[in-house]
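S.K.: Presented below are the structures under discussion, each in the form of structure tokens.
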Structure 1
Amino acid sequence: MFHHIQNSLQELVSAHLSARYGVTLPVALEEPADPRFGELALTCAFQLARQLRKPPRMIAQELASDLGEMPGVAAMEVAGNGYINIRLDRGAYGASLGAVAPRAAAGGKIVVEHTNINPNKAAHIGHLRNAVLGDTFVRLLRASGHDVEVQNYIDNTGVQVADVVAGFHFVEKKSRDEVAEMARRDRFDYVCWDVYSNVSRHFGENAADEKAWRHETLHQIEAGEGELAAMGNVVADAVVRCHLRTMARLGVTYDVLPRESEILHLKFWASAFEQLKERKAIYLETEGPKAGCWVMAGSYYQQDAASDDSKVIVRSNGIVTYVGKDIAYQLWKFGLLGKDFHYEPLPGEPSGRTVWISTSRPRPEGAPSFGGAATVYNVIDSRQSYLQDVVAAGLRALGYTEQADRSIHFSYEMVALSPRACAELGFEIGEEDKGKSYVQVSGRKGLGVKADDLIDKLIATALREVTDRHPDAPEDERHQAASAIAIGALRYFMLKYTRNTVIAFDMQEALSFEGDTGPYVQYAAVRARKILREFETRNGSLPDFSAMDAGAFGRQLSDEGLWQFAVVASKVDSAIAKAIASGEPAHAAKYAFQLAQAFSRFYHDYPVIHETNAEKRTLLLWLTSWFGHQLERTLDVLGIPVPPYM
């Protein structure tokens, strides 16, 4: 509601400025740091001063006088050198809380691509940050009324899959059928994790094998023919299912899984290749170390126009690079390729939703279409910034400047471990690392943290705490509570830092019930439910909140403390809007923590159940319910479940 009032006031003031002064100006509304000055402040007098050649205070006085009575506003006061402080009508505001405010019109489909783990081994802790950031941003966008399509790109023809296939075939001497039998077992992704480590170690010692085995495997996989290609399909498809099960544990879901194999087999790349050649966006290098390669000139994607550090798009052996296939994929996302995938529903998807996967086979009747976005967010770590720049440059080189500008790299930094977390996860580290603020995760150093292992460890730790607090509760109920706490702890820890911050994951800190943590926010939501449940147990039912009119709200919210609590609990939409505008889900996490802190102060300051004044008791119970609703709504956009108890 607070956000709705902000938007309404901005529109009214903007229209007045246009009519009164002939000025088109983005109207800024600030929130005064000191609540004594009101709930909002207009600062446009300062922006108008130069254009109108008047002192800001004079303009502010004119505006305050001209605007007169405004919906939901009790008073406007000119302050300082030109601020207009706005005090809301407390009775009308309170009575309006809980009403569904109209959503802002959303403009065009937004595609968010996230997770995109190479389907060659188990997901690790770094992938969790990608998935949680992407999933939360999707939730934020959808909460604001946007049409969002979630894509999880499956690179099933890349080097990583080829190396696992080579490991099975050349090192372990396994047939396609033997691998298929292994793939039916639980945690096949863990098996592939070890195979990938072994073959990587072998390649490190045998460069000739690396070149020959990888070349043969990649060619079969890209052509879609032969024993190695068939084995590649088995490996990639089975590992994708493992990844989906892992992500479903975190509440992460997708709409469509476009696969790289179809980009090749349905001639997506061939179409993009022809466009790039026709527009002379790429050229065939004839000399030097890149002779025989199709390359894009560095002038397309580097700020230094004099530089000619060209980027290889197609290697001399005919193999398309990652960035080449990604240009084709990005063109399709915007509906610029003139082609579409075929799709079929993925059977047995762990989340229970219908998720579509691309296929070369003609689509079944009723299959949807995907892509055709107005804006695209690619959630990929910051180390891929250069390649993302090249992809956007490919669009610009083809003349798609507007789409390139709306092709947004949603980047983030790596996830490391605190030394304490290393010990808890059973990793031995040296004395030097023990003194560091974080230890970088590295599979080569034996610090590869599988996502499922981390989730299992968090649940087990939370379960011990839940069991200590509720020893008589049913086992399945305790496990449900522990799982919700663990997922809340993990997701919140991944979200509370800005995207450009390196995270040092610490299990004890994440699972703490105190401080800036997921469990602390969850506890506030659980506490709100408990207070209302306790009142119902004692009195049979809650009071009829609908009987509270503007007069009753006005009388009770004259209490400054209660008024401030009501206002802070109504800023969910403002927090969501800020998180979207800045591209920082951390803003929503920060608001969740502030909301939980406010609720903690509220129930300590006001004896909700024991209040003797009937009208005030009803207001306190209503405010408890309002806090609970807003806490749960905020947790929902963060993807954090509310446990049955803590």
Structure 2
Amino acid sequence: MCGIAGWITKPERMLSVQTLESMLQAIAHRGPDGQGTCALVCATTGHQVFLGHRRLAIIDPEGAHQPMCDAGLALTFNGEIYNFRELRKELGSLGYIFRRDSDTEVLLRAYQHWGNDVVRHLRGMFAFAIWDARNQRLFLARDRFGEKPLYLYEDGSGLYFASEIKALLRIPGITPAVDLQSVWDYLAYRYVPGPKTLFSGIRKLMPGTFAVWEHGKLREERYWSAPDRTLRAVTQPRPDAVENFLSRLDGAVKMQMVSDVPFGAFLSGGLDSSTIVALMSRHNTSVKTFSVGFAEDGYSELGYAAEVARHFGTDHHELIVTDRDIMDKLPRLVAFRDAPVAEPSDIPIYMLACEAARSVKMVLTGEGSDEVLGGYPKHIFERFAQSYQVLPGCVRHRLIAPLAHALPYEFRRLKTAVTNLNIEDWRERYIRWFGALNRSERDHLSVLRLNGSPVGDAPPFDADPRSSALRRILYFDQTSWLPDNLLERGDRMSMAASIESRVPFLDHKLAEFASSLPDHYRVRGKCSKWILREAGKRLLPERILTRPKAGFRVPVNRWFRAEMREYLMDHLQSAASMTRTYFDAKALDNVLAEHVEGRQNHEKVLWALLNLEIWHRQYAGA
């Protein structure tokens, strides 16, 4: 796990190694164990090629320094290749010589042998750049689900890349400018869907994609798609499916435990992280676990986590988060993310990562399970959308919807379900399940306009409409919600504490196996993640298996009405607010009043607006 940066530019651009070192300093938290740079020249065009690297040493700490240069290739690499020893053996049989036990050297040789197809042989999380002097081209790639980030900026002089946006902003001539279309998208999603960012001109290389700069032009190619994209016919039951799934998950956990430094696991006490800890305990008798909770009743899962820790005999550590932690750390974490902090849980995760960093350099987490196996309530509700919409519109919109809207907060899941099941367009509905504002709400609240017209919508969605409702919504989760929100959060919050997080549930071979099964192996009746629950019966205490899904919830609903009320008002209503001009003042003030007076719960919308304001104060005013 590291940070990378670099560029390929025309010689007249005349950027120096000092600029590259400044970029690397901006992401020093990603790699506190070392720094390296190299400067090369394209023989055919004279373009300058600069590669930089910040290192967090996990595998081969004493060797494998980067950029790694050999055989006319130069590599800067962020991530881990979990199957590097298998690839090393395969390439060794083909005559390649290896000098160290390093996934970096294996990646260099793998590209040397397979070229563009190298990405199809990798099992891991990665973002890397290779200068290929033999073919005079720059090759960049990002892993399948988008666990590791890679940002790009192009202008008339060349191409620039980095692990985080803040590094690109160190380049002379690249200045922060707000992309209003992305602000509009943010109001809908609570994050900015790729490839866009809130910065005009800066974009993400999409997951499962590689890019080649050659002859002065950049082309991109998608080499892998989330498996739920494809139409799959209903198949016969698989009596061996649960055991097969468990075996594959165990293999992914064992593979991702490969490390030359101390490691542990984030443990919430829920099904996903508890399963990961159970499997880790099969392969290591001294697992360290880390849990975070809150003082407020109904929000903390520390008791469940402690029960799992005792069951498996882990070296367990706990942390309590307060509203003061949120206010103190939020601006700093917006700076680490270069974007609004989309979820309140980002702050506890960062604090947990800081606690873990005191004794380990890598952790495994349960992230990704819900998006691969169908673990959210929406995955159950969505199957009833077509049947529910058979009801006359007047009944759904004029009778059921107002009744649901009037229900108290305790019925939030039912309120959310009714609101979203009333949306006939399934593409819009998938966004709304976790989104902030629908189109009419944005039109009412926001006064954003481009060229005098309302900003348009273009959901990044290419699922097969003939697929099942479950496969379609999982595909949306896997290609938008997961990479652009949860994985981005996981990468930034762990890297801000200089530790690496690994996600066994996103092993692409495991995901492909899950996708090959009939839908009822994932969602069955009112049971989510059915196959994982069945596998869990072989691993976990009954109490953990049967408890209801709570999710990792921060009590900002309460805090916005009490401890954080003044903080919220200052950012959204004061004269210093930079984003207030985006909104109809009366509509915004009404949303605030409804929440703080307890008439409605607008915590998601208000959290999104608060973070957008903090981001503007840090970047748009720079």
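S.K.: Work out the source of 1.11 here, i.e. which of 1, 2 gives that when Cα Rg over 2.2 N^0.38 Å is computed.
M.R.: Answer by label: 1.
S.K.: Mean count of other Cβ atoms within 10 Å over residues 179-186 was computed and gave 20.0; which structure, 1, 2, did it come from?
M.R.: The structure behind it is 2.
S.K.: Determine which structure produced the value 0.99 for Rg/Rh (Cα atoms, Kirkwood Rh), for residues 259-530 alone, calculated from the coordinates; the candidates are 1, 2.
M.R.: 2
S.K.: Comparing 1, 2, where is volume of the Cα convex hull per residue in Å³, for residues 187-394 alone highest?
M.R.: Once volume of the Cα convex hull per residue in Å³, for residues 187-394 alone is worked out for each structure, 2 has the highest.
S.K.: From which structure (1, 2) was helix-only ellipticity at 222 nm (-39500 (n - 2.57) for each DSSP H run of 4 or more, over all residues; to 500) calculated, if the value obtained is -10500?
M.R.: Traced to structure 2.
S.K.: Using mean count of other Cβ atoms within 10 Å over residues 19-26 for the comparison, can you identify which of 1, 2 gives the largest number?
M.R.: 2
S.K.: As an exercise: mean count of other Cβ atoms within 10 Å over residues 75-82, calculated from one structure in 1, 2, equals 26.4. Which structure is it?
M.R.: Label of the source structure: 2.
Only the coordinates and a few stated rules stand behind these numbers; no lab work does. On a predicted model such as this, the values are computed, not experimentally measured, just so you know. Cβ atoms are built from the backbone, for glycine too; each structure is taken alone.
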